[in-house]
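Scrolling down, you'll hit the structures one after another.
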Structure P
Amino acid sequence: MDIKLSQCFIAVDDHDKALAFYRDVLGLEVRNDVSFEGMRWVSVGAPSQPDVNIVLEPALAHPNASPADQQIMAELLAKGLLRGVIFSTDDCDATFERIRAAGGEVLQEPIDQPYGVRDCAFRDPSGNMLRFNQPRTP
């Protein structure tokens, strides 16, 4: 049996701002853009990984969410506590500089981690934490 990652989901509160970041800053390609019942889902992915999609989903897409639940979700999203994604890169420092120069909100500058990677971290426009790591060579 062969199991592979196909899709992961990131909640966003503004798809246009999210697209400007994921497409224009990170360089991911848009693969699908679907609207349904007043909501929107956009799939993006790295050109080098055509079978892995990141779905930018509405933060409050759950049909049974009460107004109180929706408020809690909005607060968690704003704090960056819902989801995160870790990207790999072949040059952590160059990736960091490119994203910072484009106005990305820096959470952590590049640092060598004790678990064998050099990484940095940003928030996307919705508050989600994104990490970018590069394996260190011994």
Structure Q
Amino acid sequence: MPLLTVACAVLLNADGHVLVTDRPAGKDMAGLWEFPGGKLEPLESPEAALVRELQEELGIETSPACLSPCGFASWSYEKVNLLLLAFAIRRWRGTPVPREGQRMQWVPVNGLFRLDMPPADRPLLGQIAAIL
């Protein structure tokens, strides 16, 4: 099976809450909560992909220097092996606004465990809670 690498953001606000968005209608696992981010383009670094995806999905700007690796997970789905790279981000410019029809919410770190999330995201929760 092909390997798909995805970079995701653990955006932390001043209250220590994490931003999650739901998967829009029409996508696999629609309605499940996930960390914003997306697939790497060919020859794109995870950091560059995440900076690009945050601009496209949420209209915020950040730089690779503001990204701090905070976990990774791998998961085998029916048609693809997914490698999910998570980066904590505490500094960005702009106010996150969903641009792709998704809902979003700020959740306390411990509240992440109660969300309905894709299987690939769940292993990240303990890693995130341990370092934040």
**Request:** Work out which structure the value 33 belongs to, where relative contact order in percent (Cα under 8 Å, 6 or more apart) was derived from one of P, Q.
**Result:** Q
**Request:** Could you tell me which structure in P, Q was used to calculate Cα extents along the principal axes in Å as 40, 34, 30?
**Result:** Q
**Prompt:** Looking at structures P, Q, which one was Rg and Dmax of the Cα atoms in Å, for residues 5-68 alone calculated from, given that it came out as 12.4, 41?
**Reply:** P
**Message:** One of P, Q was used to compute mean count of other Cβ atoms within 10 Å over residues 45-52, and the result was 19.1. Which label is that?
**Reply:** Q
**Asked** Which structure, out of P, Q, was distance in nm of label points 7 Å out along Cα→Cβ at positions 21 and 37 derived from, given a value of 2.6?
**Response** P
**Top of P, Q by distance in nm of label points 7 Å out along Cα→Cβ at positions 29 and 77, largest first** = P
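Every number here is computed from the coordinates shown, using simple stated rules; none is lab data. Because the structure is predicted, anything quoted here is derived from the model rather than measured. Cβ atoms are built from the backbone, for glycine too; each structure is taken alone.
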